[in-house]
1. If log10 I(q)/I(0) by the Debye sum over Cα atoms at q = 0.23, 0.29 Å⁻¹ comes out at -0.99, -1.58 when worked out from the coordinates, which of I, II was used?
2. Using relative contact order in percent (Cα under 8 Å, 6 or more apart), single out the structure from I, II with the greatest value.
3. Supply the structure label, taken from I, II, corresponding to distance in nm of label points 7 Å out along Cα→Cβ at positions 17 and 49 with the calculated value 2.7.
4. Out of I, II, which structure matches -31500 when helix-only ellipticity at 222 nm (-39500 (n - 2.57) for each DSSP H run of 4 or more, over all residues; to 500) is calculated?
5. In terms of distance in nm of label points 7 Å out along Cα→Cβ at positions 25 and 41, which of structures I, II is highest?
Structure I
Amino acid sequence: MPSFSRFLFRVKDRYIEEEARNMVASLGINDIEIRRDDTIKDAWLEDNKLLKTIYGLEDIKEYLENLIS
């Protein structure tokens, strides 16, 4: 199972938090930190190793799928 502790997944509310948790679980990833923050618009994922930030649930899902494939 892949381990991606270098990621921070920040979400705006409980619904998106649950979506984020389901997304990473369905991909078999369990080491991404998911944090709720009501000051952001939707969701973003920060890859600290690549110094890249991805915005939006669909873009985040696509990015993570590409990492594990």
Structure II
Amino acid sequence: MFNDKTRLYFSFVLIFLSLGLFVYGWIERSNGNDFNQIWSLSLLMLFGAMIHLQKIGSSKKKNLRNKQ
């Protein structure tokens, strides 16, 4: 469905959005609001980015094996 370049861009977007949501959740937490949903979403986005990065790595290994 995705090629490696698209996966890489998508994972960078997920990582940056995750960091932004984490900071936003931290600001809300310091204001007295408990926004655990925002931190949960941030962790889920990081998990999704890790999965996409792992798929890039596994496809690179598969390409190296096929070339040898």
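1. The read-out comes from structure I.
2. Result for relative contact order in percent (Cα under 8 Å, 6 or more apart) over I, II: largest is II.
3. Values: I: 2.7; II: 1.1.
Only one of I, II returns 2.7 for distance in nm of label points 7 Å out along Cα→Cβ at positions 17 and 49, namely I.
4. Computing helix-only ellipticity at 222 nm (-39500 (n - 2.57) for each DSSP H run of 4 or more, over all residues; to 500) on every structure in I, II gives -31500 only for II.
5. Details: I: 2.9; II: 1.1.
Checked I, II; max of distance in nm of label points 7 Å out along Cα→Cβ at positions 25 and 41 sits with I.
We did not get these values from a lab; they are worked out from the coordinates using the rules stated. Values in this document were obtained by computation on a predicted structure and should not be read as measured data. Cβ atoms are built from the backbone, for glycine too; each structure is taken alone.
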